[in-house]
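Several structures are given next for inspection.
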Structure 1
Amino acid sequence: MYSEPSGVSSRQRRFRLLVIAAVILLVIAGAVLFVRTLDSPVLGSVNQTPPSQAVKVDPYSQPGTYKGKYITFTYPEHYKSSPTSLSGSYLEVAAYSYTAGTYKQLSVGVQPGSLSSDGSIAYRQQHPELYRETTSPLGIEFVNKAGTEDTFYIAHNGLIASVSVTAPGADLDNDALYVAGGLRWR
């Protein structure tokens, strides 16, 4: 056990014990206050805009640009890129989904061929009851009679680019023309 040096009076011993006891009491009181503070509710207020009034920012509110191996084009605002994979004879494919309302799809593909030998063009030409054909400076355009599909075919050096917009609610908004008009071959 701890023993005091011989020259220490009982008064000094009591003072030291009192100081030690005071320090221990302060540490215990501090710990209790700390725990009570953690366990008590927070005082103050937080101002937050209700979700119905919050400003929603559309990350697709500006037109976008596609730069591929064979073509480049600008697509309208409110479209986001969708996953694609090459199939058949396609050399390049890009697909986009509409983000502002109706379900609308934009698809652009490049494949070898000519306007006179393409099977999808031949099918549309053989079915005038389903498709209306228009020749334009861009190439050939087909709009189905239901108004839910608009497709352009544009030829260049043995390649054909198809630009197609489909919308079940007939809400095409000339988006295919927008893309086809800005399409550039690389």
Structure 2
Amino acid sequence: MTLHAITVLGHDRPGIIAETTDKLAGLGLNLEDSTMTLLRGHFAMVLLVRTGTGAEAVEAALRHLCANGSLVINARVLGECGAEIDSFRAIGGGAKSPIWMQLKADLLGKPVHAMKVSEAVCLGASILAGTATGRYKSARKASLDISKIERTYRPDARKAKIYKERFAQYRELYPALKGWLHKI
């Protein structure tokens, strides 16, 4: 099982999330994390999924969503991108919950950093404004200076072991119940 990053970008409209997740569920993959936002009327979503299916098969399953040109969808195996993930950064309302952040760290088996400024839109606007006004030489420099970690949640090995065992049980159970679950 490999970790894939799936990006969905395009004009906002009702049903994008439902259509995307329905097709992904059909592949039997596990959704590990997600983030979504609206940027000037454009929908942006990133999903981290674990699956034995290749990135090409994931993109093929989602291709029909791109047919009218309103969405762009990409899937990449994170290791193939040269990205070695050693930690995650959390933003948004969920990043303010210590229970949720600890659960994420335990499930992912990696440290999760709750960021000092958890509202990405505001932070992005300040980075771009600082760059445009000359306060920072580049957006990269601004993001490194402005984006700070508030708290780091480290995985609890005991809990991570339990979650891993339960997930293995789920993976055995899901294929047997898949047809029935789609009926209810």
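Given a value of -1.28 for log10 I(q)/I(0) by the Debye sum over Cα atoms at q = 0.19 Å⁻¹, point me to the structure among 1, 2 it was derived from.
Checking each candidate, the match is 1.
Among candidates 1, 2, the computation of Kirkwood radius over Cα pairs in Å, for residues 72-167 alone that gave 14.1 used structure 1. Quick check: -13500 is what I get for helix-only ellipticity at 222 nm (-39500 (n - 2.57) for each DSSP H run of 4 or more, over all residues; to 500), calculated from one of 1, 2. Which structure matches? Only structure 2 yields this read-out. Taking percent of Cα pairs over 20 Å apart, for residues 16-103 alone as the measure, the highest value among 1, 2 is held by 1. Looking at distance in nm of label points 7 Å out along Cα→Cβ at positions 136 and 160 over structures 1, 2, structure 2 comes out largest.
Every number here is computed from the coordinates shown, using simple stated rules; none is lab data. Predicted model only: the values in this text are computed from it and were never measured. Cβ atoms are built from the backbone, for glycine too; each structure is taken alone.
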